[in-house]
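Right after this note come the structures.
Every number in this text was worked out from the coordinates using simple rules, so none of it is lab data. Here the structure is a predicted model, which means the values were calculated and not measured. Cβ atoms are built from the backbone, for glycine too; each structure is taken alone.
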Structure P
Amino acid sequence: MSDICPKCGLPKELCVCDVLDKEIESRIKVYTKKSKFNKVVTVIEGLNSGDMDNALKGLKRTLACGGTSKDSIIELQGNHKSKIKGILINMGYKDTSIDVAS
């Protein structure tokens with residue numbers, strides 16, 4: 001017998017919770033800020049907490065940089081604003097929900 005997803009009630013093989021979470025129209029904000037010692041950090045806000053670890057792992061692997069997540073915010077080392085939007089779209093987020101500050 002297969003496991004049942006506690007969120008949607010479907011079997012784990014048929015669970016669509018992660019797809020539905022990405023389709024919810026939440027705004028994702030991407031911007032940079034200066035950190036300690038004038039280092040530039042790219043900040044991503046607005047991702048749901050359930051997908052935060054997978055998104056962080058994929059972003060760090062794709063961009064070959066360090067990063068952390070805390071308080072529903074992802075911080076990546078370096079200025080990656082020009083690449084983040086394309087990577088998030090490939091991860092399944094909507095183009096219209098991603099705002100990149102200039």
Structure Q
Amino acid sequence: MITFEEFKKLDIKIAKIKEVKDHPNAEKLYVVLVDLGDKTKQIVAGIRNFYKKEDLIGRSIVLIDNIEPAILRGVESQGMLLAASDDKGISIITPDRDVKVGSIVK
């Protein structure tokens with residue numbers, strides 16, 4: 001378990017997907033450019049088998065903004081989108097209404 005104080009360290013925000021490209025070295029990954037209002041970040045997400053690129057553009061997502069950058073199959077990921085996974089696949093977590101880009105998730 002983690003404490004509430006540890007949870008509060010996560011910087012979780014609403015981001016909007018601006019661009020989606022196939023990862024050059026992985027069939028299951030996309031390279032995604034997201035807008036956080038005050039900055040743009042590149043993330044790598046394992047959602048390629050579940051979403052078409054054109055269905056992701058303009059979509060709002062929930063993103064962990066302050067996770068340590070990681071190199072995934074040769075491409076830097078500067079954040080992590082949140083998604084649920086079950087026996088039917090992956091479902092990206094999204095707000096149920098339009099929320100300002102960069103809004104903090106509490």
Between P, Q, which one scores greatest on FRET efficiency 1/(1 + (r/R0)^6) of positions 48 and 64 (r between Cβ atoms, R0 = 25 Å, to 0.05)? Q
The value -8000 for helix-only ellipticity at 222 nm (-39500 (n - 2.57) for each DSSP H run of 4 or more, over all residues; to 500) was derived from one model only; which of P, Q is it? P
FRET efficiency 1/(1 + (r/R0)^6) of positions 16 and 40 (r between Cβ atoms, R0 = 30 Å, to 0.05) gets 1.00 when computed on, of labels P, Q, structure Q
Structures P, Q compared on distance in nm of label points 7 Å out along Cα→Cβ at positions 8 and 32: the greatest is P
